[in-house]
Structure 1
Amino acid sequence: MVARMGIGPVKGRIRNASLVIALVLGIVGCHPTPPESHSPSDSPNLPPITLGPQTNPTERAKISNGGTLTIAVSTLGESWNPWHHSTFNLPPILDAMTPRFGVTLSDGTLRWDPSWLTHEPLVILDPTGPGMSVTYTLNPKAHWSDGAQVTVRDFEYTWKSCLDDPGPVCTNRGFEYVIDIRQGTTPQEILVFYATEYSPWQYTFARGPLRTGTGRERWDSLTGHEASFSGPFTVAFSEGTAITLTRNPLWWAVKPKLDLISFTLVPDKDLPLAFLRSQIDAVWVDDPNLYSRLEDLPGISVRRSLSPLGRYLLMNCTHGPLADRKVRQAVFLGLDLKGLAASDLAGWKWTPHPLTSTVWPPGLTEYSETDSPMPRHDPSKAKDLLEEQGWVLKPDGVRRKDGQELAWAFLIPDHDPLSENEAFAIRAQLKNLGIRVDLIYLSSDDRDTQISSTSAMTAETLEYTTVHASVSRFITGNPWQYHNPSIDSLYQEMITTADRESLKDLVTQVDSILWEDISMIPAYQVPHVLMVRPDLANYGPNELGDTLWESVGWES
């Protein structure tokens, strides 16, 4: 933890905030791949992968004023306290009623929202040392849902809470680099001081602060907690099977198009009839069996695109045979990842899109330039590598070395058919190399404990937010026990590097090391699929982008 201290007067080298954002966000998403479609020649019967947002973008002038949007959900969540949620991945219900200083566009670039800030943040580098400050100028109208002004106390509270007891809301926001927060010359001017030139500074308060006094306790209902939020929508009512948001009457900025947004629990088996009866308007689908039941319903369109989610295979790097990097490399060479992706995505009628980087957010120019330095799916080379390491194939079909079997577990969370499908496929593929894989079913929490303490593999869907966040997964303390001091060192350099080319070089070095170490195997990019009534505007798969709830509505 950085010691708390001042860094001198607010003066020195002034850097234009737009330039800083361009330098940092340019490396995490400011070079979008132009929208296009392509379909590999080896999958001629599958629909093309559609790159770019699929939101039915529509000008506000062409959207009706009023109306209700009903979104079917499978769960209403376990806690509504914002402390328990990452600001990079808020549930839609909270997203529509939470401060948003910076809007992330589909290509990952950040645009500051005039609803909250009257000016772009001003970044000043300290001329006497490595530190810097960022000045936010709040819109004087900005307030919480009970009418109380947003003040410097809210910023201080968020920062100190995240230092004292980090929760999901604190993740990858850089609070550990903040050394002071002060009020400026007016109550609307907030100065945030950093101990070093912190390049991803914009993510510290891109989603604004928490309301002062927001506790850590679980909130089973939103009722009674409205004052902890502020946004274009607020809670109309909350009950066991539905939560309905209404226009926030105290919202000072652009008026939302919709009157109401209702999130209602609907079992999968009831979704087709709910659509046919016009009881729901949209549902996000993550089950290919459900997709096949909904795709041909009359009056429903499918919006799907590549998402910022990737499917990965994780391996414990400190226990048993998998502690040997050469063994992990052999696993990578022996797995048919293309076949695995095709099996996972078969029901989607979707051409698999392989991940070629361990850390670059998919779809970026830099990402497309990066690929594994090792060949893919070469079982013969995998066997040679194991032989070179002394793993001898025995009559029972399992390799041994110094009396130890080449064997480990694959951990499958209960009620996770995707992981189960992958486990059976991987067990069969690795058996051909002389590796025995045992399948173990357990809860998600137990899975995380097991992967950190035993020789095991598992599979997980991970989200890309920023390249800094992607690299931070590989710092000491990750569940799969991977540690490489070179990654730690490069990450610290990344934190203080704003120059685009220099940052790109550092991340490329990280990617190269991770491909050699093979602690995590990127498999494929996950599609986002929304079943929706076709005249709903400005809502759907948006790649890295946020939903602008003020502009969601029905075409007029």
Structure 2
Amino acid sequence: MAWFGGSRSTAKVAASRDDLIMRAGLLLLIAWLLLAVALPLWTLLSKSFQNRDGAFVGLANYATYFSTPALFHSALNSLHVAAMVTLIVVPLAFVYAYALTRAVLPFRWFFQGVALVPIFAPSLLPGLALIYLFGNQGFFKALLGGGSIYGFEGIVTAQVFYCFPHATMILVTALALADSRLYEAAISLRASPLRIFLTVTLPGVRYGLISAMLVVFTLVLTDFGIAKVIGGNFNVLATDVYKQVIGQQNFEMGAVVGMVLLAPAALAFVVDRIVQRRQVAMLTARAVPLMPRPQAGRDLALLAFCLTIAAGILAVLGMAVWGSLIKYWPYNLSLSWANYAFGNFDANGWNSFANSIELAFGTAIFGTALIFAGAWLMERTRGFALGRAVAQLLAFVPMAVPGLVLGLSYIFFFNAPANPLNFLYGTMAILTLNTIAHFYTTAHLTATTALKQIDPEFEAVSASLKVPVWRTFFRVTVPICLPTLVDIAIYMFVNALTTVSAAIFLYSTDTKLASIAAVNIEDTGAVAAAAAMCVMIVVTAASVKAAHLVADRFVLHRFQAWRRR
């Protein structure tokens, strides 16, 4: 009995030690999130209430902003563009997603893959492609009837290409979760196809539609690359921030514009969270998965629609690739690799591309480790409700913060002379820190979803066997969640490779990224070289994703053999 009591006491000591370790880890995570997200944003907010000398001036900067017609008009322009793109993209994405999930399509895998292509490209690529197609010397310039692609029309068209995959992925997920019994009941009641669509299909995906609309609206509102390349004299909030800070060195007004840009994005995030809380399960344990049945007329119409959309996406990408290989547009259309000699167009040459690869690997490795460990600490720490709540709140903040705003806040926070961390400014470390923080929330939600599927009894059993919690983490939790870890790593890698807005304020001559180099090269008028840099980003991102699919298959078949019966 003494031995048994001693064993129980030892187990309690081990459990107490593990709790202390996990709480300490959670406090470190909170400290990191404060450093990477909260404190920079607080500094940005404070800066908007100060003058050039750092003295508090209240709402004077905001009064100046809203009383300056040109600046206020930019905000209206941003809202106009975002609303128009949302109205165009969401219906197109809905029909495309409906075709993928509710129709019998040949080569479904092809249409699924093509829809994701824009994700692998920096946002300025569609702008460059449209210049080749409809610019002042574009192939189809005559179709505009004397109009110009530069401005509102160009931004909207390029944003449709850029935002389409994001809306499609959300709506494919929403449409895939359907109960066949509802449709069978409607058919047995002799409801018309239109009535079934209005009373069964649309109500079932309404939350997905709202989420898609909010995501597209926020993406358009906060994107910098497209407006910079093809915006012309049509000013929007994203370009105003850049002009105020980089062009005019007016940091106080830049902070005000940043806060104005943050407001609608944060509002969209709050609305999306409220919508998700109201959503109920559409697929219960008794549900029968809906399997599409062949209908010749419907399937042919949706096939034609998908072919049209896929052709448009591939045309934009193909135009950028072709333009990058042409010697001198539009006078010498012979092919050449001269535009890929980046040293002739930018002082950094290929070093910018190498910097992007370095950033992508650093973000993928350190970001995945940090995010997964942080999600595990939030899910598995016992008690300490206040600490978990604070960490959860901070983990959700980056999703509501545009990359441009986060990058601007890093200038004010890390470049301050009084900040002991100001030595990080202009280094690859701050770019990595900023990129991890920018894309933290989505990866955190992915990790949390995977961890919720693992029974906490694993930790309880380990504690009873006096196994340290960290050993259980590495020997049980990580192997089970290995596919999720790979997914997070690829997500971070691709986004780090293609990001523009999050890093536009933070690079130095030694850490210029490929996406930033493309923006600078385009500024000099070398559109073909800028397109070539974007093509290199697309090829690299797509190759990594293809390698991920192969690795995922290998991981699931080798290290996840326990999942198969």
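No value in this document is a laboratory result; all are computed from the given coordinates. Predicted, not measured: the structure shown is a model, and the values here were computed from it. Cβ atoms are built from the backbone, for glycine too; each structure is taken alone.
Looking at structures 1, 2, which one was distance in nm of label points 7 Å out along Cα→Cβ at positions 141 and 245 calculated from, given that it came out as 1.9? It would help to have the intermediate numbers written out before the result.
On the way: 1: 1.9; 2: 3.5.
The correct label is 1.
One of 1, 2 was used to calculate helix-only ellipticity at 222 nm (-39500 (n - 2.57) for each DSSP H run of 4 or more, over all residues; to 500), giving -22500; which?
Details: 1: -7000; 2: -22500.
The correct label is 2.
Computing Rg and Dmax of the Cα atoms in Å, for residues 157-372 alone gives 23.4, 63 for which of 1, 2? Present the calculation step by step, with values, prior to reporting the outcome.
Values: 1: 23.4, 63; 2: 23.7, 70.
Answer for the origin of the read-out: 1.
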